[in-house]
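Below, each structure is written out as structure tokens.
Laboratory data are not the source of any read-out in this text; all were calculated from the coordinates shown. Keep in mind the model is a prediction, meaning the values are calculated, not measured. Cβ atoms are built from the backbone, for glycine too; each structure is taken alone.
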Structure P
Amino acid sequence: MGPQNNILPIILLSTSILFLFSTSLVLFFVVQKRKQYKHVIEKERLENAFKNQLLQTELEVQEQAFKYMSEEIHDNILQGMGSIKLQLHSILYDIRDEDLKNKITDSNDLLGKAINNLRNLSHSLNNSYVANVGLIEAIEKEISYINSTKQTKCSLRVKGNDYNLGAEKELLIFRIIQEAISNALKHGKPRSIDIALIYRPEKLNIKIKDDGAGFDTSIRNSDGIGLNNMSVRAKMLNGKLDIQSVKNSGTSIYLEVANDK
């Protein structure tokens, strides 16, 4: 056997060893990368789970505060105002001065309107209110409260056959609409706010549009407009929230919620 025949097996062996080493090295890096990827995914999953739990806790605390305020208004403030109204009504029988009588009557009427508005506010703060009356009626009550101030015209339009999304979802939707109206009134000073509920078999689309001052959406997180609660609730709904606004041209808020039932 010549020298060339001796070299050939060595070359083949060396090549095989090199190939095996290279393959092992590639596999090692692939496995490591997969481990790193799984670690990152698991870390993100845990972080998201923690954030969701934190968001849910914040919402529960907020709802508890709303409930406390609702009960306080109902049990103390409204009862006190009701007693005053009854006293004013009884005083009218003992007064002969017509001018004073008219003033007390006017005051009594104003007090009655204030009691009615506070009662509506108390209902809207109670977290069982939406479940009891339904989403549409709850929004209509909120709108009537806004319209009673005669400063902003608020309207609701419903398209499609309405259905119940469940108490928890409908409460979250109602709170988002409340927050949108509150933000518009506080910051935008609009002449009108239009709300649309579009019921489709697979999803509910909500649109809230106002003709107020609007704002720069690129800096909305730092200008005190307070849209964080809406975003938090949209995440809890697994919904899609889109906010479009132009300075001096109003704001449009779009919310899409899947019908899982």
Structure Q
Amino acid sequence: MDERQTKGRIFDIQRYSIHDGTGIRTIVFLKGCVLRCRWCCNPESQHYEIETMKVQGKDKIIGRDVTVAEVLETVEQDRVYYWRSRGGMTLSGGESLCQPEFATALLKAAKEDGLTTAMESMGCAKYEVIDGVLDYLDTYLMDIKHTNTEKHKEFTGRSNELMLENAKKIAASGKTELIIRVPVIPTFNATPEEIASIARFADSLPGVKKLHLLPYHRLGQDKYAGLGREYSLAHIVPMDRAYVNTLLEAAQKNCSLQCQIGG
């Protein structure tokens, strides 16, 4: 079968992004995730099943089945912007690795078409699956949420051993640029000590040069009501810039990486 006819399930394609890889990018959001992070800003991504979500009082169908060729037809519309900015296609979710055949076929086809590729992922899959994706991936934007196993499980539903081990293997492979990103969440990991611990882990990964702190926000809160779910962090107040800078300083003091807020 032509790999470009490989089917997968997405819930959105977002054009003109500048925060998810180099240059101007088109982000393809895949359905399905193995984690249940309390702060998730895309709760409609968590279940693979097609859902209905209330948006401004109206029902919206979340999820559609598409082929690789159909996705790339949209991605290709902005090729002139990719060329000028060194941009391209980024896979996100959810967890892209929950649909490994589709993700691999998308990345391979994009590379064949001369596009740069990136993927946002927690690395929560067997390494054999990840290794197949790395052959077609320029940049791996990997979330490291915490170094403490029990706290990670409490707030995400799963322990972090597999993800931390995969981060080591991805870095050791040398196949892709690995950037570590940390969602900074009050009550979960937003202390200088916890950020410092993540920074030290990131610094131990061979070839890794960048660490991005992504401050907590409430942009996805209304989606929970639209899905009939409870948003368990409704009582959490986003951090002010001064405190975020304190956390950035903690990261910088504990690693030799290029640390920044956002990205």
Figure out for me which of the structures P, Q the number 17.9, 54 belongs to, where Rg and Dmax of the Cα atoms in Å was derived from the coordinates.
Q
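Could you tell me which structure in P, Q was used to calculate FRET efficiency 1/(1 + (r/R0)^6) of positions 28 and 196 (r between Cβ atoms, R0 = 30 Å, to 0.05) as 0.00? Walk me through the intermediate numbers first.
On the way: P: 0.00; Q: 0.30.
Value 0.00 for FRET efficiency 1/(1 + (r/R0)^6) of positions 28 and 196 (r between Cβ atoms, R0 = 30 Å, to 0.05) corresponds to P out of P, Q.
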Taking mean count of other Cβ atoms within 10 Å over residues 84-91 as the quantity of interest, name the structure among P, Q where it is greatest.
Q
Comparing distance in nm of label points 7 Å out along Cα→Cβ at positions 36 and 76 across structures P, Q, the largest value goes to P
Tell me which of P, Q gives 14 when you compute relative contact order in percent (Cα under 8 Å, 6 or more apart).
P
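Please state which of the structures P, Q yields -9500 when helix-only ellipticity at 222 nm (-39500 (n - 2.57) for each DSSP H run of 4 or more, over all residues; to 500) is computed from it. Write down the numbers at each step before the final one.
Working: P: -21000; Q: -9500.
Traced to structure Q.
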If FRET efficiency 1/(1 + (r/R0)^6) of positions 100 and 180 (r between Cβ atoms, R0 = 41 Å, to 0.05) computes to 0.35, which of P, Q did it come from?
P
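Starting from the value 2.1: which structure in P, Q was distance in nm of label points 7 Å out along Cα→Cβ at positions 44 and 172 calculated from? Let's see the in-between values first.
Numbers: P: 2.1; Q: 4.1.
Computed on structure P.
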